[in-house]
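Read the figures in this text as sums done on the coordinates, not as results from a lab. Since the model is a prediction, treat every value here as computed from it, not as a measurement. Cβ atoms are built from the backbone, for glycine too; each structure is taken alone.
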Structure 1
Amino acid sequence: MIGRLQAPHGVRGWLHFRSFTEDSGTALALEPWMIETASGDHQVIEVEAHRTQGEGLLIKLRGVDDRNVAALQTGKNVHVHLSKLPAPEADELYWHDLEGMAVRNAAGTAFGTVASLFDNGAHDVLVIREKTADGVRERLIPFVPEYVLEVDQTGRVILVDWDLSWD
């Protein structure tokens, strides 16, 4: 996932786009873009035009020519094929690399696995899910050096400085 289509802008089909890449220009260069359909398939979409507005990005999708049609796209995640992504630097990871990793603390307490991540505006947040006797428990742990001590890609484990009582 490289970003999310957000609220319509104006009446001619423009949408706000929230890029999950370091800069929105990177997201625009990755093609083709795909969104998930109601049936769970992926549909290719084409950016017809774009422009910056403040710190954000406005996009115009081909075939989306009015506000009502644009509103139907609101909240849809934008994906690209993994093969289109540049290789990460030595100290970088993609969110999809973290998904499915086990999470535990230094005391050995298992917290579950990374289900997803999101950006809260200040930093990334790990969404960790654990199956319990009562169902599924979800924890949110900031993905910052204060709490994430180590990411072992080979062992697929994230070591955190987190305590069960902090939930």
Structure 2
Amino acid sequence: MSTRRILGIDPGSRITGIGLIDTDGQRTQHVYSEGLRLGGGPLPERLGMIFNGISDIIRQYRPDEMGIENVFLSNNPSSALKLGQARGAAICAGVVLQLPVHEYSAKEIKQAVVGKGAADKTQVQHMVKILLNLQGKLQADSADALAVALCHAHISHLNNRIAGRTVK
């Protein structure tokens, strides 16, 4: 079974989480993770930073696929709009560099990583550390991005097994 490299993105207008894993369907390994800090400048500049930052990561690490968290509904329409724009900048970086992009809800991600869709951030961080055998403190945005990548790895592997296909 060959190894796939998966890029997970947790979009944000202030910090965008980026996580890369390698998986062969049986074993999964942490490759890279960071919180891309965007500062407090004008939104168009931050969107450009997301696009350029993710494009650079894709060029450097050459992932095979990308998973990204869907926008959740928010009580604050302005925040939801900014988050959607951050998501769009991240998706464009993947599409421009010819990555297949897969979208997952927060509930799907938590279900895949923790086992329950209502898990809190601390539970997600804890399980990501266990699943990837990571030591020390894991920054929340990095953990969320790695959780997206793990979710995609699990779901795509399961879908391929159900369909009777071998993974790339």
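Looking at distance in nm of label points 7 Å out along Cα→Cβ at positions 53 and 85, point out which structure of 1, 2 has the largest value.
1
If relative contact order in percent (Cα under 8 Å, 6 or more apart) comes out at 31 when worked out from the coordinates, which of 1, 2 was used?
Answer by label: 2.
Of the structures labelled 1, 2, which one yields -0.31, -1.25 when log10 I(q)/I(0) by the Debye sum over Cα atoms at q = 0.08, 0.20 Å⁻¹ is computed from its coordinates?
Here the read-out was taken from 1.
The value -16500 for helix-only ellipticity at 222 nm (-39500 (n - 2.57) for each DSSP H run of 4 or more, over all residues; to 500) was derived from one model only; which of 1, 2 is it? Provide the component values of the computation, followed by the final result.
Details: 1: -1500; 2: -16500.
Value -16500 for helix-only ellipticity at 222 nm (-39500 (n - 2.57) for each DSSP H run of 4 or more, over all residues; to 500) corresponds to 2 out of 1, 2.
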